[in-house]
Structure 1
Amino acid sequence: MHTVLSSPGKTVTMGHDQPFVIIGERINPTGRRIFQEKLRAGDLSTINIDVEAQVAGGADVLDVNMGVPLTDEPALLASAIKLVQSLTDLPICIDSSVHEALEAGLAVYQGKALVNSVTGEDDRMEIILPLVKKYGAAIIALPNDETGIPATAKERLDITEKIVRAIESYKIPLEDLVIDPLAMTVGADPEAVKITIEAIHLIKEKFGLNMTLGASNVSFGLPSRHALNAAFLPIAMSHGLTSAVMDARTPEIVTSVRAADLLLGTDAWGGNWIGRFRAQQAANPSA
């Protein structure tokens, strides 16, 4: 099952037989006070820096979130998307919890976007899924509902089935559904990552869907976070994870993902691995 995202100049395909899709997480003001202040002042210049760093790091898609209090989020998100598309041909993941902002972003986006995200609550799906259908986008869905985040992998599978039925009822192609199996921090629950891995396995086995998650969640609150994220992603990939919203600027994490592509057979004959190595050599011959 292939989830295809596009911009006017580039197509990215997510699939279990495809290289892992890195969704750069950086264009997000959460926890970035100075970035928030600039956005409130109408200064989008930080986005230029974030785009350049993530493209150089190896991102395949860029997540764009403009959730800043005391701003006109729909207008801000539309402006940010237009700016990003003027800087790079990477497809965009439009990230907002506000319906009006999502619609504003989808209306100006050129290509097929990924919407981040919807949950399994009936009222939430009734708001977001018609929008996804209208603009022909793909959608990330989280298998949690009115009861909160499921404690077991089986419960996450059950809510995924509910989401699948809703997607089908709106006649949205199933390949346009990407599930987020909910990565929680292992620092708060020693079983958290094991539950996420089991959920990934069950969802792949039953539905064959593509999956993504917030990779940095697993290491929250712990030291040496890059090392933990770099260890987690190849394990998750081996069970069926096909994408992650992650830090595309950190070589340690990106290298672990690209190495796993080669070892798991989604980088045939190591073409991407060797090409990346040669590009790094050309950029820094003394390394």
Structure 2
Amino acid sequence: MIGIICDSGTDVPRDFFENDNILEIPLNVQIKDENYQDWKSISPEQVLEFMKNNFPKTSTPSYKTIKDSFLELYKKGYKKILGITISSALSGTNNLFSLVSRELMEEYDDFQAEIIDSINISTGSGNLVIKASKLIEKGFNFDQIVSEIKKSINKSKVFFVIPTLKFLRAGGRIGNVAGVVGELLSIKPIITVGEDGKYKSIAKPRSMSKAIDKILNLFKDFVMGETIDFCSIGICSKDDKSISFVNKIKNYLLEEFSIKDVYNYQAAPSMISHTGPGLIGLSVLIK
């Protein structure tokens, strides 16, 4: 049987983990001197409350947590495991997944694992998890699934807009000077992940409304001439403004591409720690 393991930074919709063969390993959020695990011991609401006056930090899962998770699936009978992580240029999780899987393959003759660096973040990575799950349901074998997911890496794209740069600046994700200047100019940056697996700012509108319009244009350019497999829309906070932007995106997808069903996701606490409230994300996987 085939199992899937991902890290919580992939922002896979929560209901996917009702499947017995999919397991999520939580990233860590550090608040003051305490460490918390995504979703298990801290919620998005708790992180957002803390961020009103503080800056949380994040870290990779422990070696033990990762090994225990792989063994949990293995002991359930999932002897072939596909691991999918956020970009190795943004996190050390992929390296830890690879280390653990190599050791387990040496320890267990019937254990097989393939670890894939999504070269992406959030649902840009999570799209690959969703696709892998669909391929398992369709009866694809392990080698076929690995091949299809690798082919899909450059077919997955995510665009984010965030209301403020201060949290990215505090976390070292952008330069201090660039962050300060952006704040002064009220820039609402649109961020994606480049081919090098690192954050890339691709537009700098000066209002959230204009930023959403720009994201929709970028989305259209990316999928031009291609067939859409599925889309996901994400938020950090469930405020009225965020919900209104989500509805605008859904209406656009329906009118422009006749897409009725869209995956909705709540960004993980660890992801929120780098962006703060008000983030809007739109991702797509093309066939």
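Throughout, read-outs are computed from the coordinates displayed, never taken from laboratory work. Here the structure is a predicted model, which means the values were calculated and not measured. Cβ atoms are built from the backbone, for glycine too; each structure is taken alone.
Figure out for me which of the structures 1, 2 the number 16.1 belongs to, where Kirkwood radius over Cα pairs in Å, for residues 15-150 alone was derived from the coordinates. Walk me through the numbers before you get to the answer.
Details: 1: 15.5; 2: 16.1.
Computed on structure 2.
Could you figure out which one of 1, 2 the value 16.0, 45 for Rg and Dmax of the Cα atoms in Å, for residues 79-246 alone was computed from? Write down the numbers at each step before the final one.
On the way: 1: 16.0, 45; 2: 18.5, 59.
Comparing all candidates, it corresponds to 1.
Taking mean count of other Cβ atoms within 10 Å over residues 39-46 as the criterion, which structure among 1, 2 has the greatest value?
Working: 1: 13.6; 2: 16.6.
When mean count of other Cβ atoms within 10 Å over residues 39-46 is calculated for 1, 2, structure 2 comes out on top.
Computed over structures 1, 2, distance in nm of label points 7 Å out along Cα→Cβ at positions 223 and 255 reaches its largest value in 1.
Say we calculate mean count of other Cβ atoms within 10 Å over residues 7-14 for every structure; which of 1, 2 gives the highest result? Spell out each step's value before the answer.
Details: 1: 16.2; 2: 24.9.
Between 1, 2, the highest calculated value is found for 2.
Structures 1, 2 were shown, and helix-only ellipticity at 222 nm (-39500 (n - 2.57) for each DSSP H run of 4 or more, over all residues; to 500) at -12500 was computed from 2.
Given that Rg and Dmax of the Cα atoms in Å, for residues 159-262 alone, derived from a single structure, equals 14.7, 42, which label among 1, 2 identifies that structure? Kindly include the intermediate steps, with their values, before the conclusion.
On the way: 1: 14.3, 45; 2: 14.7, 42.
Comparing all candidates, it corresponds to 2.
Using mean count of other Cβ atoms within 10 Å over residues 103-110, single out the structure from 1, 2 with the greatest value. Each step should come with its number before you reach the end.
Working: 1: 19.2; 2: 11.2.
Ranking 1, 2 on mean count of other Cβ atoms within 10 Å over residues 103-110, first place is 1.
A value of 3.8 was computed for distance in nm of label points 7 Å out along Cα→Cβ at positions 143 and 231; which of 1, 2 is the source structure? Walk me through the numbers before you get to the answer.
On the way: 1: 2.5; 2: 3.8.
Source structure: 2.
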